[in-house]
Structure 1
Amino acid sequence: MSHDRYYSKKKYEAAIETLGVGLVFLFVAILSLFFIAFPGIYDPISLKHWGYWMFIPAFFIILGGFSQYYTNMKFQKAIRVAILDRGNKGTHKLEDIALEVGIKPNDVLKVLIDLRNKGVISYRFNSDTGEIILGEKVSYVKSDEYVVPPKNLEEPLKTKGKSYCVYCGHQLPKEGNFCENCGSKI
């Protein structure tokens with residue numbers, strides 16, 4: 001049974017890149033005004049004739065970046081509240097937390113990782129079941145053999161015979177089905 005209708009349509013994505021692109025458009029637009037104000041300055045690409053139009057996309061791109069930032073903060077708050085409701089302890093399924101807060105499991109995982117990296121929460125994954133154990137820390141030990149995988153994978157990476165997680169590089173302390181750092185299936 002699919003629970004997609006219970007999840008938010010929005011995604012948890014980086015907002016900083018969007019804001020950066022918006023600022024580039026804004027810079028081009030402001031530079032065009034500079035060329036308009038000082039007509040004697042050499043304008044190699046005739047920016048004064050078209051550059052001021054960049055204010056329009058800059059506005060909408062920056063607006064989108066702030067909207068994404070707001071969505072991210074909302075997702076983080078929802079996850080923090082769900083963790084606090086659980087007393088920041090116990091073993092929980094990622095899917096249960098996702099259904100409770102109305103955020104897709106992949107986005108919940110991204111939020112959890114960000115909150116852990118900021119030191120807001122602590123947790124690790126049970127290496128046998130893949131469930132989240134709240135209140136426990138994991139000491140990340142990067143394997144020397146680890147190579148960062150490509151962002152878009154066609155199929156899962158081969159993990160057989162590896163002593164580390166092929167997705168995050170965490171040195172696996174023992175046999176198990178899941179990485180205790182990132183929760184990836186081993």
Structure 2
Amino acid sequence: MGRSLEDKQAIVADLKETLSDSTLALVIDYKGLTVSEITNLRRKLIPTGTVCKVTKNTLMGIAIKEDEKWLPMSDLLKGSSAFLLVKEDFSAAIKAYQEFQKVSKKTELRGGVMDGKLLKEADVKALGDLPSKEQLMAQIAGAINGVATKLAVGINEVPTSLARALQAYADKDKDGATSEATEATEAAE
């Protein structure tokens with residue numbers, strides 16, 4: 001039994017809303033996957049902030065029709081399509097999909113769209129090779145911590161160096177005073 005017009009409009013509205021929150025959309029051919037395998041893929045993608053939508057290409061075509069950001073996706077709308085709509089960490093999402101693909105060997109990545117640009121499979125793989133959001137944050141934190149440590153050591157060295165310089169000056173002055181006293185004593189004798 002077909003869907004009613006209201007159901008289709010609700011699906012399109014949901015797709016538009018999900019796309020508005022997304023930074024990357026991947027299109028995969030899911031032909032041959034069972035319901036449990038698609039459910040497994042969805043579970044793997046949830047921690048990455050990615051939504052897996054299985055819908056008709058015509059409904060996705062309607063959802064992207066007036067949106068310049070997603071319009072290039074129309075080139076990928078053919079056959080059995082599942083759409084991975086990535087909200088935040090696209091690197092982790094791509095890695096999760098690649099991990100799923102290695103195990104199932106049933107899906108094929110057609111491409112993706114990011115910032116209004118059509119991405120080929122090689123482009124998507126290159127994005128997947130980038131560090132994840134957590135890894136980047138850790139690298140930045142490490143760099144900031146390194147700079148802060150060097151700054152703290154440098155600041156700590158200033159008073160120590162100053163104290164050493166003052167001590168050296170005092171010792172020099174003391175040696176100078178001692179030698180002058182010795183000279184004065186010798187002269188008086």
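What to note about this one:
- At a computed -14000 (helix-only ellipticity at 222 nm (-39500 (n - 2.57) for each DSSP H run of 4 or more, over all residues; to 500)), which of 1, 2: 1
- Entry that produces 50, 9, 8 once semi-axes √(5λ) of the Cα gyration tensor in Å, for residues 22-101 alone is calculated, selected from 1, 2: 1
- Source structure (of 1, 2) for distance in nm of label points 7 Å out along Cα→Cβ at positions 14 and 142, computed value 1.6: 1
- For 2.2 (distance in nm of label points 7 Å out along Cα→Cβ at positions 54 and 78, calculated) the corresponding structure among 1, 2: 2
- Computed 0.80 for FRET efficiency 1/(1 + (r/R0)^6) of positions 158 and 174 (r between Cβ atoms, R0 = 25 Å, to 0.05) - originating structure among 1, 2: 1
- semi-axes √(5λ) of the Cα gyration tensor in Å derived as 72, 16, 13 - corresponding label from 1, 2: 2
- Which of 1, 2 leads on relative contact order in percent (Cα under 8 Å, 6 or more apart), largest value: 2
- Comparison of 1, 2 by FRET efficiency 1/(1 + (r/R0)^6) of positions 110 and 150 (r between Cβ atoms, R0 = 35 Å, to 0.05) - largest value held by: 1
- For FRET efficiency 1/(1 + (r/R0)^6) of positions 6 and 30 (r between Cβ atoms, R0 = 25 Å, to 0.05) computed as 0.05, the structure of 1, 2 it came from: 1
Values in this text are rule-based calculations from the coordinates and carry no lab data. All of these numbers come straight from a predicted model, not from anything done at the bench. Cβ atoms are built from the backbone, for glycine too; each structure is taken alone.
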